[in-house]
Structure 1
Amino acid sequence: MIDGLLYHEADLSIATHHTDGGGVSDHTFALTHLLGFRFAPRIPNLADRRLYTFGSTGSWPMLAPFIAGSVDEKLIMAHWEDVLRLAASVRTGTASASLLLKRLGAYPRQNGLALALREIGRIERTLFMLDWLEMPELRRQTTAELNKGEARNALARAVCFHPLGRLRDRAVAAQQYRASGLALVTAAIALWNTVYLGRALDLLRREGETVADALLAHLAPVGWQHINLTGDYLWDADAGLGPDGFRPLRSAAIDLHSAVAA
């Protein structure tokens, strides 16, 4: 996940990353914070999660049932330089986050750096859990963003139908070639949908329809019900384009809510 945030080779400035419960770990919370990202996962089994405090846990008697212990500040201070070197190595690409975290996770009790990183992660996870409990809008936003990601994954599964949606190549280079082709096709579909959603929106507004900007955040250009994913592809056939180079919209009274499957 962190490798994808850092080495995506795209002109993107990522500030927040959402993921499902499989990506929740103290090491991940710590490293994303050190690298300048906000890690906002959907936390599973929230009732089983515990908080960590500075100093004595008796200072928060109302939260006592939810507190598992206190943060080891001395351990963090003792290994702080090592923590900074680890973050710098990942940021500059000297070593990948996946490789370093895998090695640290293999023997966390014997490695002081792994323990210090875990303590930092406990701090960040505790702060995030408090926000999660107090801010319903954070929970809604995280769920909405994850739903968009699942919609994109569903589109990729629909496009990758041969053979049965699996990459059967043995060579890594061949697998990357096919995966890049899949990404290109899904990106082309998203671009096509985005262009025509924009044209439909402009038409609605020209005809006096009120479409609030707040509604646009709930649209995702990853629907494919209007696209024939199987059959013959006739590239030289008449595409029925208008004088402006676009397909005509289906109706002047377009319902934007049915124009795309969000």
Structure 2
Amino acid sequence: MNCKEAKNIDIDSYLKRHGQKPDKNYGNYSMYFSPLRNETTASLKVDRIKNLWMDFGAEKGGTIIDLVMYLNNCSIEEALKILSNDIFLFHQPPKIAMKEKNYSIDKVTEIENSNLLRYLDKRKLNHDFVKQFCSQVHYTFSNRKTAYGIGFRNDLGGFEIRNEGYQGCLGKKSITSILNNSKTASLFESWSDFMAYLSLKNRIPEEDFIILNSTSLVKHTKKLLKNYTILKVLFDNDDSARRALNFVQENAEGRVIDCSVHYSDYNDLNEFLINYKITKSKVKPSD
């Protein structure tokens, strides 16, 4: 095995094969406890898009080869021998064709486009949280027209795509589950409501998150629902959302809390956030 071949080995698969489980899973990356230290906060980050790692505690990082050298205190040659003696899943960069194969994804990067950032500002969504769970996705239509948008990955590897003028899905439609070994889960209809939730709290709560990406997919949550003692449901205030809530209530084994009562005057949580931010900005310090 040469260096080029080795760098295609999926880092997540390598760590999991050797007994390391992620402490936290985010949209584009995972956080692991460093196998070389006793630590209470996971400091080893694995970027699932770029297939790179970074140990913030040791200030070291790089490719799978660097990781094996780091973990085994060995040379490049020895690292390649270690990797050659095992079988791993190979990292597959995102190449997703749309329904009817009328366009494909060209690249997936961190969100940095000024138009997309302005779109997030318009919706009052915290940039840092969005960048943790979403990506900037560039894609090309069969007529060679290019486009880009904010992409939120689902459990089947597809992307929910959103920008100022477009909303759709690249690849297979599915729910998104972000599992952190918690007995509490918050459920959302869309990624923007999930981001609104984090923006309102200004932190990432110690809980699991399930995003439907469409109320029609609520049945896909059936097995997951049984894992929780508390389920906080933050769906929209409309008929399809109420039907989805009924499904959750009928299939959950734990307590189900309908949180939509806290924003009943608005269509959804993101709309509530927008109005909350606007109202707050108009209040003078003396008010």
Structure 3
Amino acid sequence: MHPTIFQFGPIRLASYGLMVFLAFAFGVWLGMKRARKAGIDPGKVMDLTMWILVSSLVGARLAYVLFHLDEFQGRWLDVISPFQSDGTIGIAGLVILGGVILAVPVSYWYLKRHNIPFLKMADVMAPSLAFGIAIGRIGCFLNGCCFGLPTDLPWGVIFPENCYAGSVFPRQHIHPTQLYAIVFNSLLGVILLLRSPRRRFNGELFYLLFLLYGPYRMLIETIRYYRPSMVLFNTGGFHFTISMLISIMITIVAAVLLLRGYKSAGGGLDKG
């Protein structure tokens, strides 16, 4: 586990931040390559990604802060300032689903402004999103965050006690939920790439992404650790989180839109 790649005084390069950067870099490269094949100006992918980068970071940060208000009591400037009150430089604490929720409407606004069909571009970028999440979770594993509950399974991981996971479950084997996410989202990206040449309507890959991601996220939530502030309610030892609620919503919406798309497309193939 390596939460910090290197540190020079108060300036440090966090592994999580590095992986987020690599995730966007790979996403841009793949998106530009796919955009060219779809007849979309690859330069628009670069511009769109910049908007996605900013909006997703803002959304992910706001979602984290919203459910960790106690953490920022008396130091609200730390919510947005890269110069933290404890002397460190950088912003830690992001929720991926919060970033996605804000990035989607921002992307729609940008594409509409430039007369680019939203669903066509969404299909272009869908594999990038899947692979991007996978790469980002590498940073979570190195950082010791987004971890699972104790387990007796042979692949359970013991995290050092100087990280969040190790401090919550010292010297205990826990589910490496970050590694589960890496594997699942990588496979999801491959599935979307394989389906791409045979898609039947604009938006199919985009809807398929969320249709498959939603149930997976619901399942992983049952073995993932959460602070009480992230849990909506407990019943019989089962914790229902805000991420579960979002996952249910996106799964239902994606299923409806996907079925409606197939019905409208009929037996045809829409490559437009």
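The maximum of mean projected area of the Cα convex hull in nm² over structures 1, 2, 3, that is, the highest value, falls on 1. Source structure of the calculated read-out (helix-only ellipticity at 222 nm (-39500 (n - 2.57) for each DSSP H run of 4 or more, over all residues; to 500), -20000) within 1, 2, 3: 3.
Just so you know, all these numbers are worked out from the coordinates, no wet-lab data involved. The structure displayed is predicted, hence computed values, not measured ones.
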